[in-house]
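Each value in this text was obtained by applying a stated rule to the coordinates, not by laboratory testing. A quick note: this is a predicted structure, and the numbers were derived from the prediction, not measured. Cβ atoms are built from the backbone, for glycine too; each structure is taken alone.
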Structure 1
Amino acid sequence: MASKEIVKEYQNEGITVIWKPQKCIHAAVCVKTLPEVYKPDDKPWINPQNASVEALQSQIDRCPSGALSYRIKNEKHKPENKKHNMSQKVEVTPNGPLMVHGELEITMVDGSKETKKRTTAFCRCGASDNKPFCDGSHKGIDFEDS
């Protein structure tokens, strides 16, 4: 049986940042883009009050794993992050996951289907505990392209 997904939310006056730690591949795009917001050694580690709604949206739309998403205050439904209409693009990251950009439907081993509407990171090293998705384990095993 699969474990229950952990979801954490952090808010400022106009936006709620949603983090799903099990999806995170620790690419550190968030930390590098908005270091005043994302401080991995602090508790809480996400401080959305330290950036504008627009800056947070822009950064979250670039999250390679989809672990970060957002909800805008006073909107009736959760918006799809802006990248969902782009065509598919596949990128092999050096010593890391296979990144598939765009909307796709994934059929799992058990036959269940999952739709992804943004960038999805697939494991290439074989060490992920969240296969077929990357969980950042490639860093711990020093995975290198051959």
Structure 2
Amino acid sequence: MSHTTFELPTQGQGLYEFTDTVARWVAGEGPMEAALTLIVQHTSASLLIQENADPEVRTDLKAYFSRLVPPTTDPSMGYLTHTYEGPDDMPAHIKAAMLPITLIIPVISGRMALGAWQGLYLFEHRDRPHLRRVMALLR
């Protein structure tokens, strides 16, 4: 069993790929069969396995969730009461409640068993830059 924490800087809302960083760490642990568990240690960001070939997928996902859960300045969100951290804060918590904050990925012969077009993403839901932590456990 092995664990580490990845620190991922963000520059506002969007999907940030970190597949290669995790793959290097997994490979460095030696050839093995294991389960890799990832958890983002924040309440306003999510983790996704998503297509990493066409960047329009990331753009469209960001646009969809921004439309689905707009900022609290949008009249449709007037019922929200948690607004003192800014108009993007409560919508970020809602998005994180809708999307996964943990992922489990099989590791076979020291490599993550992802599909040909799959990558690991941190989905930042806040507008301003953050340094996000993702804990990883190989078991």
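Work out the source of 1.00 here, i.e. which of 1, 2 gives that when FRET efficiency 1/(1 + (r/R0)^6) of positions 8 and 88 (r between Cβ atoms, R0 = 35 Å, to 0.05) is computed. Source structure: 2.
When mean projected area of the Cα convex hull in nm² is compared over structures 1, 2, which one is greatest? Each step should come with its number before you reach the end.
Numbers: 1: 9.9; 2: 8.3.
With respect to mean projected area of the Cα convex hull in nm², the highest-scoring structure among 1, 2 is 1.
The value 20 for relative contact order in percent (Cα under 8 Å, 6 or more apart) was derived from one model only; which of 1, 2 is it? Attributed to the structure labelled 1.
Here FRET efficiency 1/(1 + (r/R0)^6) of positions 112 and 128 (r between Cβ atoms, R0 = 35 Å, to 0.05) has been calculated and equals 0.70, so which of 1, 2 was it run on? Numbers along the way, then the final one.
Details: 1: 1.00; 2: 0.70.
Structure 2 accounts for this read-out.
Ranked by distance in nm of label points 7 Å out along Cα→Cβ at positions 64 and 104, structures 1, 2 are led by 2, which has the greatest value.
Suppose helix-only ellipticity at 222 nm (-39500 (n - 2.57) for each DSSP H run of 4 or more, over all residues; to 500) works out to -2500; of 1, 2, which structure was it derived from? The correct label is 1.
Tell me which structure, out of 1, 2, gives 3.9 once distance in nm of label points 7 Å out along Cα→Cβ at positions 24 and 72 is calculated. Considering all the candidates, the number was obtained from 2.
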